[in-house]
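Below are structures written as structure tokens.
What follows is calculated from the coordinates using simple rules that are stated; it is not laboratory data. Keep in mind the model is a prediction, meaning the values are calculated, not measured. Cβ atoms are built from the backbone, for glycine too; each structure is taken alone.
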Structure P
Amino acid sequence: MQIERLSKIMAQRGLCSRREADRYIERGLVVVDGERISELGTKVSPDAKIELTQEGLARQQTQVTILLNKPIGYVSNLAEDGYKLAASLISTASRWQADKSPRKFNPTQLKGLEPAGRLDIDSTGLLVLTQDGRIARKIIGENSSVDKEYLVRVTGKLSDAGLKLLNHGLSLDDKKLKPAQVSWMNEDQLKFVLHEGKKRQIRRMCELVGLKVVGLKRIRIGKVVLGNLPPGQWRYLGEKESF
């Protein structure tokens, strides 16, 4: 039986991300078959019993996931051309007053807070930022089944054949796209439900059928909706919410 790196197996089992696993291992917060492990790079059997210590579990409980209504002009992760990161909007002042979470904001929560998926600089709507690798994996992991819903305002004419292609049949970067659910909301707005997230996917799909996107807003990721969250404001993921 081939042994694997402990951090890799922990990530595969959804215990945490590989980066988080390394942090837990360094701190001696991982127990394998009853033995506490603290050496990075340790390899174990794929069927080993792996657990976090009580302290490790407690650390996981303190990790935050934040839902932001990203406005136009902010980038999701890598700062470019002088534009600010979406995470720079997270502060006490910008927290939505209607947020029902009992959590109190502390600037230390910004450490390790990463976007789970991208939202283009000229797009708005729901952006998830999380310290929890399990949540990131669920949303953007290789085997993720979480869908995303968008409202897309367009100009141009779309034939019935074009609408059919938007639902299934287009390719980007020489790869066929997964089936989508695309339908008209009104005379100039489409609803897209996607099961993948290629770079600028919706805009590029629309270009292929003769449409130009003039407005794009993400309103749902899995079971979590944007709702009435105002642009530029944020709230915590609720204790009973999941993607």
Structure Q
Amino acid sequence: MCPGNSPLRVAVIVQARMGSKRLPGKVLLPIRSEPLIWYLLESVFQCDLVSDIVVATSKNARDDAIASYCEQQNFMCFRGNELNVASRFYELVVSHRWDAFVRISADSPLLDHRLIDQAISMSASSPCDLVTNIFPRTYPRGQSIELLRTETFLKGYSQMFTVEDLEHVTPFFYCHASDYTIQNMASHVDGSHLHMAVDSQHDMVVAEKVIERMQRPHWTYSLKERIDFWVQSQQIVGRQAA
């Protein structure tokens, strides 16, 4: 577990489900005998400023596999509403005393954990409601970070009524940006056109090739190295499919 050296108590909440339409069960698909979600969790474990890490999945029976995996690996797991993800987060955060939480997706095996620590440091040094790197996006998809103050989320939750707000948790705050203090993390090089999340079988093959190329622990690679590996592997997979 990360030591949590930040003055803030911040949890990382990993949103996970088995019901992906394009690639069902993707979060538990194996790469080098480990499920996809393991690479993300192993990276997050390297954070210096995180207090807790929780996998948040649903009560749907098909997500029993995620809960079972978490139990076997001794990962914290919380189960809530499948479609109303905002309520899932609400039930989770009200039962803890975190100052803030970071929301990430389980389909991002190559997420750079340093971005999480960077977001926490920004929030600790300059109080704000939300720290993000997608407003506007300059980082690749699959490197998305959203840190929400717990108090901000709880107040905003009472005003969430649309399907999009409830399913995706954070759009409400971007749609009402003038009501909140939002800090955006910007990349020096615009990578917004890159897609490093695993949404399809093609993405899965690319992720496999990236991880197979890594000769040392995957979390030790810089974001630039991860991006270079991804682009090169995409090109290889594209040529093989042609």
Structure R
Amino acid sequence: MGETGVNEEFFARRAAARARLDAIDPHKRAGGATADPQRKDWFEAVYRLAEGDAANVPWANLAPHPLLADWLATRRLDHLRALDIGCGLGDNAEALAAAGARVTAFDLVENAVAWAKRRFPRSAVDYRAADLFAAPPEWRGGFDLVHECYTLQALPDSLLDEAAQALASLIAPGGLLLVIARARDEGQEVAGPPWPLPPSRIAALAVGGLRCETLEDIPATDAMVRHWRAAFRRDG
């Protein structure tokens, strides 16, 4: 099925897809996480089963995330080296490029990268398949802006310390890590995945020479659940 607009019928297909994907997600079952700790097999299944329909990819809304779009509305990124983590179908990466950045974008799943390239065939974004936990050595300290939206909340808590270190390692001196994630209170029980992040997990991103520059606790609206938007700066 080809790409379509986002409308009520799109979200009806999405609801059905979510139910199907939850049914095959080992992290939805007690003890199932050991079978797929980084959820790679499940993410690959998402894109394989989508069969070209973005409604079947739960995080693909065919537009940049509203909190990224809002952040970009007040700044330019001309000539900055930017990295988009877990790029999916490419909308956030394209928004960063439109703001002037020289963007590299990667996803764990090769099918996602291929889909993004099909959607944006004349894009200046360098789309690649890569693993946050085994990033190319040349990326170390290589980016003025690293954008992370929804990857952390898709990982089990046991991987978040390692993920924080991996993110910090990518940022150049003076560079910025921008994180957008669903939020929850400390100690609040959630039935993930996804797992909204508590304040302690946001604070724990200040590693590897990063310090928290801004932290926004954005309340829920009719259109969006509660979110964090946090920026971490590496002094340099």
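Computing helix-only ellipticity at 222 nm (-39500 (n - 2.57) for each DSSP H run of 4 or more, over all residues; to 500) across structures P, Q, R gives -5500 for structure P. Mean count of other Cβ atoms within 10 Å over residues 126-133 computed as 16.2: which structure among P, Q, R? Comparing all candidates, it corresponds to R. Largest in Cα Rg over 2.2 N^0.38 Å, for residues 110-181 alone among the labelled structures P, Q, R is structure P.
Taking distance in nm of label points 7 Å out along Cα→Cβ at positions 30 and 70 from the coordinates of each of P, Q, R, which one would give 2.3? Please list the in-between numbers first.
Details: P: 3.0; Q: 2.3; R: 3.9.
So the calculation was done on Q.
To which of P, Q, R does the computed value 4.1 (distance in nm of label points 7 Å out along Cα→Cβ at positions 158 and 190) belong? Answer by label: Q.
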